[in-house]
Structure P
Amino acid sequence: MAKLVRFHQTGGPNVLRLEDIDVGDPGPGQVRLRHVAVGLNFADTYFRNGTYPVPLPSGLGAEAAGVVEAVGEGVTNVAVGDKVTYTGFLNTLGAYSSERLIPAAPLIVLPEGVDCETAAAMTMRGLTAAYLLRRLHPFQPGDSILLHAAAGGLGLIMSQWAKLLGLRVLGVVSSEEKAEIARAHGCDEVINSRHDDIPRRVRDLTSGLGVSVVFDGVGRDTFQTSLDSLKRRGLLVCVGTASGTIPPFDPQILAIKGSLFLTRPALADYIATPEERAALAGEIFGHITAGDIRIRIDRRYALSDAAQAHRDLEDRKIIGSSVFVG
């Protein structure tokens, strides 16, 4: 029997249960996939606590990597024995499992040099970093960016990639330990949110101008701070809501603060076609196999420890990425 983490009601980490399941054979367009590693993402907590409603009972997790064990009728993009990775949300929910059936369409065959643990730790974050840095803004070498949660899994990838593009990276962290890691992964300057006035520090570090782009995955608590850190006609990219959703606001504030731009993009719209997904995957995997971007795996958990993993995630104890293995 395979193992699956499931929740029958929304709530705290204690609602997560490890259950036995019979996976069965793949149907048309499906594969049976044996997971080697499963990604842990903050968005997983939103499904568990009901922020993102789903029919119950429900599996959890939207990112994993493993080996194709069987293929259903009509599957041509992968074959038995292929090492693959995937990411998504509703169409791939249920990654917290040892084995599963999944549509073949979203699967990405891993290139030589990228193992399953690395892939599970970075597929969602890597593709996100790819579209954020390569599809949203015409960056020029020397441009400055502000990166919230700079020591998180996404932040560590983005700071390394930004340096490859010649950008100046100002990273926001919440501890000295995280500051050291952020610097080691490409941040030119680090701002500590616990005691620094972020907009003031940004102005001090940019000769009073502000940054060209702010990448904000925190949400409600940092929205005004992010706006106040931008230069005239700068862009605020809202990429997450770790502190809660941004409350309604008068768009006139964007004009008052310097004719600012704001966007709330979603990964799904940048990997909506096989061609788009392949292009972004090619960029991030290319950087990893070349050694230009390193993936930090902070912790490894068993599926039976899913509740503890969520506690650690929500307590901000995790630096970089973490995965389920074994």
Structure Q
Amino acid sequence: MDQVKAVIPEPTTARREQAVMAGLDEAKRNGITGVHDITDPRDLIVYQNLVQRGDLTCRFYTRLPIDEYKSLANAGIQYGFGSDRLKIGSMKAFADGSIGSSTAWFFDPYLHDPTNCGLPMDIVKTGDMRRWCLATDRNQLQLSVHAIGDKANDFVLDLFEEIARTNPKWDRRFRIEHAQHVRPADLARFERLGVIASMHPYHCIDDGVWLEKKIGDRVKSAYTIRSFLDAGIKVCFGSDWEVAPLNALAGIYAAVTRRTLDGKNPDGWLPEQKISVQEAIQCYTINSAYAAFEENIKGSIEPGKLADFAVLSRDILTIDPAEIINVEVDQTIFDGEVIYKR
């Protein structure tokens, strides 16, 4: 990839802005008024320009690459820095890859390749990840760490335990992005450390089509959302766009029905892990606000909070959950103004 990227011309700021505007249009159509973004520093410039012009029609909680932590720390920036439209203060790191590419890091090998247990990222192997995360937390910058395989999640939990034991206490709100395959015994560590499981429910109806062929019985540890909630763990939902659709209604449908895309699980794939519509809404709204230290200004419709919400074509709390996938966004309201009508 690096060899190919080296000969691709660098997008201009204007080109980046064009891409962001296209993304904002997609967000409007899907009733999305806030995102937690993995932010390239060059895109941060675009977001700032759009804020100054009043054109940023979605609130951005940005997570910069972990190797950028010194720039923020040296400037004295801590979590929650910025405005209600654009905030920085969380750093994104990757512990492993993905199951589709057989790079998610497991304790046991993949079924199709007994020599491969996945791939920890280079910064894990060099020790940079540990050093950077410890320093990031000392400077009161939030950690959002990608971990998919059970060994990657175990590694990140070990690291978080070391940070909590070593660094001064603060309202750090650790996040593990995906938390896709977690050994049951590790759920207690999530709860004890206050780690937020930042999950992407649409993947369970996508991956559920083929996952067992790659990891066998370990599918029982896949997207165990019910188990997380029952263990008292804070779960927030996202889309993983553009890997999966930006549509939060599709994610709610997935979490509630767990009907795989191939139609072979009409009663749900691992149905014991289904959650209620109300719980899924909370994971997308108030829990996601909490994960960004913003539960006091967004995430629920209350006096004094930001006037961001969507009007749906049907009441998803009363219809058959299987019909949620067909519900559409009629209007999107951002900061009290209608920015989209179907």
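Values quoted throughout were computed directly from the atomic coordinates according to the rules given, and no laboratory measurement underlies them. Source: prediction; values computed, not measured. Cβ atoms are built from the backbone, for glycine too; each structure is taken alone.
Quick one: helix-only ellipticity at 222 nm (-39500 (n - 2.57) for each DSSP H run of 4 or more, over all residues; to 500) came out at -8000 when computed from one of P, Q, so which one is it? Don't jump to the answer; show the numbers that get you there.
On the way: P: -8000; Q: -10000.
Source structure for this number: P.
Comparing distance in nm of label points 7 Å out along Cα→Cβ at positions 71 and 239 across structures P, Q, which is largest? Let's see the in-between values first.
Working: P: 3.4; Q: 2.6.
When distance in nm of label points 7 Å out along Cα→Cβ at positions 71 and 239 is computed for each of P, Q, structure P gives the biggest number.
For relative contact order in percent (Cα under 8 Å, 6 or more apart), the calculated result is 17, so let me know which of P, Q that is.
Among P, Q, the structure yielding 17 for relative contact order in percent (Cα under 8 Å, 6 or more apart) is P.
Have a look at P, Q and say which one yields 3.7 for distance in nm of label points 7 Å out along Cα→Cβ at positions 151 and 247, as calculated. Show your work: numbers first, answer last.
Working: P: 3.0; Q: 3.7.
Structure Q accounts for this read-out.
Where does the value 35, 21, 18 come from, among P, Q, when semi-axes √(5λ) of the Cα gyration tensor in Å is the thing being computed?
On the way: P: 35, 21, 18; Q: 28, 27, 20.
Traced to structure P.
Upon calculation of semi-axes √(5λ) of the Cα gyration tensor in Å, for residues 47-118 alone from the atomic coordinates, which of the structures P, Q produces 24, 14, 10? Walk me through the intermediate numbers first.
Values: P: 24, 14, 10; Q: 37, 16, 8.
So the calculation was done on P.
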